[in-house]
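What follows is a group of structures, each given as structure tokens.
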Structure P
Amino acid sequence: MTRQVVAVLASGVGLLSLGVLALARRSAQDPVSTGASRVPPPVLTIDPGAAVRAARRMNRAAGMIAASVLADSAIEHYRGSFHNKAMAAPLLTAALSLAVSAHGNADKRPVAHRVRDGVYLAAAATGTIGTCFHIYNIAKKPGGFSWQNLFYSAPIGAPAALILSGAAGFLAERVRDTTPGAAPMIAGVSAGRAVAAATGIGLLGTVGEAGLLHFRGAYHDPFMFLPVTIPPLTAAMIGAAAFGRGRQRRSMTRFWLRLTAVLGFAGAGFHVFGVGRNMGGWRNWSQNLLNGPPIPAPPSFTGLALVGLAALGLMEDHPDD
């Protein structure tokens, strides 16, 4: 019995000693117990340069789309002999959009630029007016919105690409105009989500134009199905990212965006081959370049994919949930 009592007492003393040591250690670590002010736990800070890097990526994307529009509209409107003086407007605004995009890419300041803002808005407005003109030109022809007129009249999607360039650049300036260390917001919404949603809409619109013209070509080449299969899936994935959880590593979405970017350059290569297949080949380039598949059009996919990649970067750098 005595041994049991001694064992219990020894156990109690041991536990009490451990308790005293634990309290002493806690007192040494806890500033409140010593009368000092509590030190707040370390908070993960936002990279102050992340927003500017994303904005510069979007400036490059806007420039890519502007270059595509500039070359495409120059060829198409030259074929139309610039019979309407307004046909020079998209060339001017696309060239200006390309110039300010290069300026934005070189600008490392975290503040929006008024001139760039004005040019991007002018590009979007020109694209909107051009789209209305093209719709009007189709509607006034005999048969109205028939397949024949949709196939061979002024393409509706061509001026709409200028809207995308202006929108991408304008959103880039909103992302750039963020207090260093703060999360960029656009109209009260996470900038990453807003840009991702805009990318998905832009991709679907570009797919519609490519689908119409490839349908005119009767999809005689199996590769003609790629612009109407890969970008829609990419649009769905970037759309899911826009409305899904923010704290996710979307590796598959990033992969499909990169694949869409490559598709834009590959499409230009296929169109070069298509022009060469026309009668006379590239020796008759002055005629075949006007009548063959539009070489500058596919890189619009590349520009939109770059915007989507910038959106994913924003969502990863500034998660909102």
Structure Q
Amino acid sequence: MKSHELLYLSTADVEKVGLPMKSIVKAVEDVFREKGEGRTEMPPKPGIHPVKDSFIHAMPAYVASMRAAGIKWVSGFPANQKRGLPYISGLLILNDPKTGLPLCVMDCSWVTAKRTGAATAVAAKYLARRDSRTLGVLGCGVQGRTNVEALKVVFPRLEEVRAFDIDAGVLEGYAKHVEAVHGVRVKKASTPRQAVVGSDLIVTAGPILKHPKPVIEASWFGEGAFACPLDFDSYWKSSAMRASDKFCTDDRGQLDYYKTVGYFGGIPKVHADLGEIVTGRRKARETPEERIMSMNLGVAIEDMATSIRIFELAKRKSVGRWLPL
């Protein structure tokens, strides 16, 4: 038997590779086009839930055109923040599609953060108004930051972020970061309503809760706005979601699966998933007045599209450590 090695990439290694957000947005758009054409394999992600409102999910996927096959084993534990630990953590494994042998093991926290923001940007590219200038953000953690970064790729004229977080210190740090790094004015909101009402783009990025107490009212979801919840229906009341003229998602199968385990009891009928939108099989935004929501659950094809590029770039830059299998 021949000996085999795999590349190990730590969090620092993944960051060192330096894959830019513009490339990640393109990769995620490309992979949704592949999905829309029926050229991906991605079963709904199974999971375990050791602690209330926590999850550990297995996320496998295969994208033939990208020669990307693998699985992400990712956890989300809200109480970790009180312990000084990250909410999201885990590992991602890439396999050789020809032999099945593992090619790479990498930390998945950076990948998850960036590809989630990129998926929001792809959805907004097709479903938001092109003249969108203001962004409302509820939850100013990692996703609050990467979503601004990604949306700036698609909306370079983004002018203002209206941000809310239950932790005043987190909000203050977020405002300084966004203004310094992205050159976008941040208006610190004292209530969720102040962040949402009047915003062209709305991103909610709190913890995913099995039994949430949502606050966003239908009247807050303004004419012409685009919304992308990253925390399932934790922030949005059923009436607010049903106010959508078009309700979309990143994957119908995933959404249907989550309905069977107790989530999304009050959502409207799904108009399209992002694969259908990107390929033009279903209509995107048709009028400036439409209220459109894309319920992005986070799907494994995004991870494969991003991680395969990190792997190839890491090899070219000699980043990481080769380990015997």
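Summary table
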read-out	value
Mean count of other Cβ atoms within 10 Å over residues 74-81 - highest-scoring structure of P, Q	Q
Of the structures P, Q, the one that 1.29 was derived from, the read-out being Rg/Rh (Cα atoms, Kirkwood Rh)	P
Origin of the value 5, 18, 16, 13, 11, 9, 8, 8, 7, 4, 1, where P(r) over Cα pairs in 5 Å bins from 0, in percent, for residues 178-225 alone was derived from one of P, Q	P
Origin of the derived value -10500 (helix-only ellipticity at 222 nm (-39500 (n - 2.57) for each DSSP H run of 4 or more, over all residues; to 500); candidates P, Q)	Q
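Read-outs: derived from the displayed coordinates by stated rules, not from any lab. Just so it is clear, the model here is predicted, and its values are computed rather than measured. Cβ atoms are built from the backbone, for glycine too; each structure is taken alone.
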